[in-house]
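Structures are listed in the sections that come next.
Just so it is clear, none of the values below were taken in a lab; they were calculated from the coordinates. Everything numeric in this text was worked out from a predicted model, so none of it was measured. Cβ atoms are built from the backbone, for glycine too; each structure is taken alone.
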Structure I
């Protein structure tokens, strides 16, 4: 038997895998439709800026000043005003029934106290069950309070120190600008890990792996041949995400596309190796799919910084995420896409991603070759 690596035989395996992908509806759907659905669902549905907040207003004063205060809330474009149906108790009960997220209680003599002493009070009740939403709403109140002071008194209270804020890289704080560049991580993780795990496990289940071993094809040629089509699919999916981000959402690509492609390729190889390792250890499609989803989808969504910032996690999980390639590629993707970061800025993420990718490749290849060799 010829023990030398033959690239032509590897390409033959790749061609065989290509025919299988074109004939298999599930694989073809995953490769073509899933990336589009992920971009549309995550890009359009996820919104971190809280808007259309239901606000029940109970105005016991019913004066010009109290109406001006309510007008400040409604004109902020954050709140939808729901007039109180009766007493203060009814306004508070709207929070229990989730008719509103907050209630504004304006007590009698609101305007009288303002004109008499220059000071007056109103009570703002907030539903704190959803702490993330409550925190955002509290952030809005600072600006609304300043606007209300100016609207009611005609004077703008000046602070001893005035801080001017500028938002770099995402000046409008647009959620799609934050979400869509990170989708490259999710798309690669799902496609490459899941499809690779399934295709190799399918070979074990239907017995075609034994047929391959009876040919002159070497284990390494089988490995490379099977990974070539999914490498192309993964890179095409990343290109699709980039095009949709630029053309569909108007997100500017600030960095070097070649550096972004290199980072995508390293991460893609790591995910392919992970999928291969799963298929070798499990060898059944159903269980391989479950493990691929748990080890591929969940870390890329929850522990990569895609939605939840890593800095706010407990120290243990901050350290734990360092063993996940998805964390490092998330930093690379957003850094290159939004900030225009170069290799010197992303040296640590590239090193971390390269080390983890190398470990996965070596482990998966050795295990795969060991199981394939007679």
Structure II
């Protein structure tokens, strides 16, 4: 499932690589390996620059996102390939929040794109559902909502403690993500857009979503659009996922509903994502997290990272390369050349090598 190409499709790209923590440091090199493999026959010039912004560095130096990092990434790179962040030695998860949320907010990556696509029938927990039934894109507003960190404590650590978390929604923020969803549907020949909120309970913040949605949808009469409350949407995705093409919602709800969708499509190990600002440096990350319980065992699943890399290639307007990566992942699932979490017995580097070879083979057939 493609993301709209948002760069000019030139022959060269400079990619910042942030492997991060846990299995991020294991799967990201495999994705880079596959990217380099497909770049060669296409004569793509891809420069990868790696940054060690891990928990180890944070614990050693007390620095999460170094001064000037945001400006450097914005001005010197076409895209960012991210691994995962999170380490039990940092129970506050402060370095992960500083880096990932910091980059989302400071680079204004207002589109979080989460494709939900079943790549192999056997992977869905839904009975009698096939690949044709589970194929949708979830767009989540990525810079506002409850994740902006506005709030505080009163009488903390007492029996009278009060915690307040503010839900921030701007007309600009709401309109641009809703409009992006409609544009995506139109450009990709998709006929249905569903906006989801909880305006029956959140009568101020999500009343704004209702009003902006009604306004924007008038400009896209060629796209069938409707609204569902988020609880109804969750039920409907499980009952009949085939009814959805594009879903657009707020930061918190998008975070939750896209994970639900990922489980229906085989689990977080197969879930890619993009944090996008059209035409500007954007960040691409698999969704699975750092998984410290399996880190260092050589069994981490690299497919999510490779699918994420395919999204990055689409962003760069390198569509044949992206298609080759997705073809390779489908082949790995079909032939069960996968890690134990997906029912195979292969190790992480073995899967990476196999995907690289299969992607080059697929590229030669296009």
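Laid out as a table, the results:
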| item | result |
| --- | --- |
| Among I, II, structure where relative contact order in percent (Cα under 8 Å, 6 or more apart) as derived comes to 25 | II |
| For percent of Cα pairs over 30 Å apart computed as 54, the structure of I, II it came from | I |
| Origin of the derived value 18.2 (mean count of other Cβ atoms within 10 Å over residues 117-124; candidates I, II) | II |
| Among I, II, which structure scores highest (criterion: mean count of other Cβ atoms within 10 Å over residues 181-188) | I |
| Top of I, II by distance in nm of label points 7 Å out along Cα→Cβ at positions 285 and 325, largest first | I |
| Comparison of I, II - label where FRET efficiency 1/(1 + (r/R0)^6) of positions 69 and 205 (r between Cβ atoms, R0 = 30 Å, to 0.05) is highest | II |
| Answer label among I, II for the case where FRET efficiency 1/(1 + (r/R0)^6) of positions 21 and 349 (r between Cβ atoms, R0 = 25 Å, to 0.05), calculated from the coordinates, equals 0.85 | II |
| Label whose coordinates, when helix-only ellipticity at 222 nm (-39500 (n - 2.57) for each DSSP H run of 4 or more, over all residues; to 500) is calculated, return -11500 (choices I, II) | II |
